[in-house]
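So, here's a batch of structures to check.
Just so it is clear, none of the values below were taken in a lab; they were calculated from the coordinates. These numbers come from a predicted model, not from an experiment. Cβ atoms are built from the backbone, for glycine too; each structure is taken alone.
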Structure 1
Amino acid sequence: MELLNNSLVKDRQKYPEKVLQFGEGNFLRGFVDWQIDVMNKQGMFSGSVVVVQPRGQEKIERLNIQDGLFTLYLQGVKEGKAVQEHSIITSISRGINLYNEYDQYLELAKSPELRFIFSNTTEAGIAFDENDHLEDRPQKSFPGKLTAFLYERYIAYQGDKEKGFIIIPCELIERNGEKLKEIVLKYAEFWYLDDEFISWIHEGNTFCNSLVDRIVPGYPRDTIEEITQELGYKDNLLVAGEQYHLWVIEGPQSIREEFPAHLAGLNTLVVDDLTPYRTIKVRILNGAHTAMTPVSYLYGINTVAQAIEDEVTGQFVKELIYDEIIPTLDLPIEELHSFAEAVLDRFRNPFMQHFLLSISLNSMSKFKTRDLPSLLEYHKRKCEFPKKLVFSLAALISFYKGKRGEEQIQLADDQDVLELFNVQWSQYNGTIDSVKNIVSTVLAFEKVWEMDLNQVPGLTAAVTNDLFTIETKGMKKAVEAILGQKAAN
């Protein structure tokens, strides 16, 4: 069977290279390159992407063998129905191997059509490396490579501020654009580059913070043979992703004119402040994930989709989102409900096996970041505790006992967290007093909470009561009590 290449794509359009992309991985291809492809096919962008690798060489070589082409499979719930659809993405013009083709990389910096720089080099990618030097070919770090590229551009156009870039990192760190700019400026000083270059960085380039959201599992190894037969060609770079996508870019509205994703029907927003959008995502999507995990897993469920489809745990998650998390957020209720509905559709995606145990990694710190703010804000506003969030905290403490019936749970967290729970549960004797001791000690663990939660009036008692119910009656009856209904057998 033939490998995907230009001979299999009739009338492929050739576009000027408007985008430099640091990263050839699944996410950028299934998110950014797909959006550019959508705009190109609607005649709205008319630009292509040049890809360079942050590390390694293998994928760049595979990308060029396939003429920059790959197939994107989108799988998920769309307008209430489970949908699978695929398309060949044609937006990548070529890949440059920085280790063998560094001169091509520097030559690209002189291209008048180039306007955008995107990246996804993992959370650890935006970092300073004092071993990087301007004369390296290439530098080790992504910001080092970028600074060298920007300097080449600056020299080529003699500091023309009209020849700067719109730079939008997609790494999952807060204020990613600001952080990247800060490190670029640090390299400029470290390498003793001239003050005019530093002024050009500030005045000629736009570094945008961004928030990205799409699950892109990548190459579907388990079903690739079946998919290959369906496609009729071989694709070593095939990517699977969910239907849902969101890209929030914090920057000037003029970006919309040059990158008109909104006109192409894409869920890409250019905003003055992305903080509310990050808060929505962390509180609703991530918060629900973390809160549902110990409850659903101890209930006997293994995946997110099963938890949402189950009558009892599904109701628990929905009520937690709509009745306890959303009331703590100061955004239009229609917008919050729309996001929540999309989240629940994503959770029930039948094409993705999202195991609860994989979500449970570092659950203590996740609860602190994702759920504790909602719990405390709800209490502040209503002078009562959100029952399901408190119950989730109790379930989390029970989960860290490391047992589901007779089954051992493979806990994954910092060693001091695991030792804390190991010591506390070893002292449990079945009484409510011993439960209270466990709860009090856990809530006082300031290394995680950054405060003593026992100081929140009534919280210790509320968590203790829920945990005692879980331990003495089991999770199913405990959830029944919270929901006020009989759980399904």
Structure 2
Amino acid sequence: MSLSFANSSAVQSRARALVPLCVGAGTYLFFLFVGDTLLQDSDSFWQIKIGQWILDHGAMPYTDFYSFTRTGAPWISTSWLSQVMFAFSYTQWGWAGPVILTAVAVALSTAIFVYLLDAQIEAPRAVLFAMLALLLALHHVLARPHILALPVMVAWVGFLMAAADRRSAPSWTWLPLMALWANLHGGFVLGLALIGPISLEAVEHAEKGRRLQLFLRWVLFGVGALIASCCTPYGWRTLMGATNILSLGELLSLIFEWMPANFATFTSFEGALLGLIALGYYRGVVLSAPRIFLILFLTWSALTHVRSIEAFAFLVPLVLAKPLGEMFLRPPADAPDADGWPARYVTALGALMIVAASWTSTSLYMGHHRFGFTMTQTPVAAVDLLEQRKALRIFNAYQFGGYLISRDIPVFVDGRAELYGEKFVMDFFKATEGKKPELLPRLLDEYKIDATLLVADAPGPQILDQLKGWKRIYADDIAVIHVRENAEGAAAPSK
């Protein structure tokens, strides 16, 4: 009887060890099969272009060379490593490369997430939290650098919370994670900001005699993390570059991912907030002051900018893991596996089989599916016409900037809002969205514009139709072109 129980416990332990990998493999296959939905943001174009420039020149960009409005202006790429990875994968496999890279990053994030939660709560609940986190983050899962940094964010915060739960200081061996994060994406500043409140959680529950010593160890770790974040080709300037976007003021309310959450219609994020409140009331969850602060801070961030919803989705469960584990009274861990090394071989073999099955599925799917970027971001025919007319200074829509950069055409504006500044981009939006149409002719004359390339269903083309000295020469479902009436070259008929 006891032997049977021991064998059963061993089997359960080995099976549970594979749960994070199974969840990660399932996540990977899901995002691989819906990979076209990852290619919906034109920023992916200039991210790949910059990565390719870095590979070609073996150097880092310090000034802008993709626009004609900010040529030579200071600019650094805080996501250079992600851009290089995307560029290399794109060179090797076309759009399938960035799709696979993005799917792998999301899969790693969920696998690490489940692994960290499994230390505190039962595996089924950990998997449920992972599914909810993916549902909340779904709108922002794109082939862009923030997704490649997502597994690092989850691991960093999870390890810090694990140290706080043990009432100890984090290991110095984790600092390379911060260095990696700082090279992947500017969101590493969140990881630095969370060190403080998490350290207070550890200190508050430590024995009185060692609180000061523990606090000083956390302070030293924080200093080490700050130094690690500067271990990039740009050094300390990485910190400045990562925070420049926050100085754009009113402009942030116009860029979708920086907009505040909108509850005009019911969303998964609204449901998550209501569920969190209901859980607190129904189960009477008692939290320490630092954990309350962490949850409020992550909630405030998600309410302020929708791009922060994935941080809310993946980090709030990590903050709540220990209290929830105590509340649900997780049973004791299984007994050690008596089989020793043979059991580990079985687990390793299972892991290899899962990875092999995922790769085989990838190969088979890529054999009959060609990934393509969304057409609404790629005005191919319109740009072909502009190239035929040899237009040099194109007044382009914000969402077309990335595609024009991929075609080696200097842009008026693109997704690097921190390069152009609040006033410049705000004037652009006000002029093209009809809020201040009188700005449009001033911008066209000030920057000596040859042609305009604007979104078909936006107010800008209608304003240009009425503007003296400009004529429409092309229109389709994606873009509209206007040129000066005295411009040289034959006009193509409207479609």
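Tabulated data
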{"item": "Label whose coordinates, when semi-axes √(5λ) of the Cα gyration tensor in Å, for residues 161-288 alone is calculated, return 30, 27, 11 (choices 1, 2)", "result": "2"}
{"item": "Ranking 1, 2 by distance in nm of label points 7 Å out along Cα→Cβ at positions 33 and 385, the structure that comes out highest", "result": "1"}
{"item": "Origin of the derived value 12 (relative contact order in percent (Cα under 8 Å, 6 or more apart); candidates 1, 2)", "result": "1"}
{"item": "Ranking 1, 2 by distance in nm of label points 7 Å out along Cα→Cβ at positions 65 and 401, the structure that comes out highest", "result": "1"}
{"item": "Ranking 1, 2 by mean count of other Cβ atoms within 10 Å over residues 177-184, the structure that comes out highest", "result": "2"}
{"item": "Test item: helix-only ellipticity at 222 nm (-39500 (n - 2.57) for each DSSP H run of 4 or more, over all residues; to 500) calculated as -13000, pick one of 1, 2", "result": "1"}
{"item": "Structure from which 92, 53, 47 was derived, Cα extents along the principal axes in Å, options 1, 2", "result": "2"}
